[in-house]
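Some structures to go through are shown next.
Nothing in this text is a laboratory measurement; each read-out follows from the coordinates by a stated rule. From a predicted model like this one, the values you see are computed outputs, not experimental measurements. Cβ atoms are built from the backbone, for glycine too; each structure is taken alone.
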Structure 1
């Protein structure tokens, strides 16, 4: 599992309070989204459409890190990351670009400024795996 402020496209797609979860395994993706909800964080499952991979083809590199078109930028970035995951390894990515920094007023337990978005989700998942 990895977590990053990967794309501004995540902010465009889901706003400032919901992070995206992408995965090469639907069950893991759904588990992460459920853990986020249980931890009081808002997450939304996103696909990794295989047709976006061709947009990362490059004439000068093994793979481009940005697609040639802007549409589906968050998903293309997830497809890019998936390229570095070994076959058979279940993986999930949390794109926290939107909720990582709160520029507005406090809401819930979130103060103004850096939020630690995703931290509660990661702790919840760690708790689940240590009690199984």
Structure 2
């Protein structure tokens, strides 16, 4: 491995040591519905994001809340001895990507069939602290 590539890898590794990542794969909600919830909490601090998700009426907010709690637990495991309230944790990045699609058939009039696409998604949530 060349020096430039090694230095870039070390810098990337150092940057990722400060953040905590949580992933949710194959979530049975359409990506469009999950992105609505992701847009609400992106950039917010962790406490207010949890409150928003807890009192949101959207079905996807329950799964997003559980994922956020997992990211906070991952951050606590990485940074032992420090508390999330004191560190100023915030949701730095939320990515929602489409996952596999289940294809089903629904009967239609005159012997036809309509295709039903049951969509699912992958969610990646990254939590970072304001104080470095």
Structure 3
């Protein structure tokens, strides 16, 4: 598993929403400004997060986005997978004859990806918001 810029930005957006919601919706324009992300790009990411039921939108004056669940029930893995299709981040190149080094190292990188995936499943949005990652 590789984490793209989309995945990183989605995690940043979710952390921002978690930190600034205080039970009221967070406008995406505010998130975009604080995180220095293009608003249109952020809208695309949040649309995917909404489709996966990680955020909810609130319309009208004072509208914006809130988390669809508690921060301690949302894993970082869920966020990354919501915006990145894992099947597209995996390497699927054919082997040419004599490329045994690639064959041998593919198992290594696959295992590294599995460990990253396992770790991201174990870390929640609350862990990041409350800086528990820094303490480990």
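Some values worked out for this structure:
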| quantity | calculated |
| --- | --- |
| Given 63, 34, 24 for Cα extents along the principal axes in Å, calculated: source structure among 1, 2, 3 | 3 |
| Entry that produces 15.3 once Kirkwood radius over Cα pairs in Å, for residues 34-105 alone is calculated, selected from 1, 2, 3 | 3 |
| Read-out helix-only ellipticity at 222 nm (-39500 (n - 2.57) for each DSSP H run of 4 or more, over all residues; to 500), computed value -13000, structure in 1, 2, 3 | 2 |
| Read-out distance in nm of label points 7 Å out along Cα→Cβ at positions 2 and 66, computed value 3.8, structure in 1, 2, 3 | 3 |
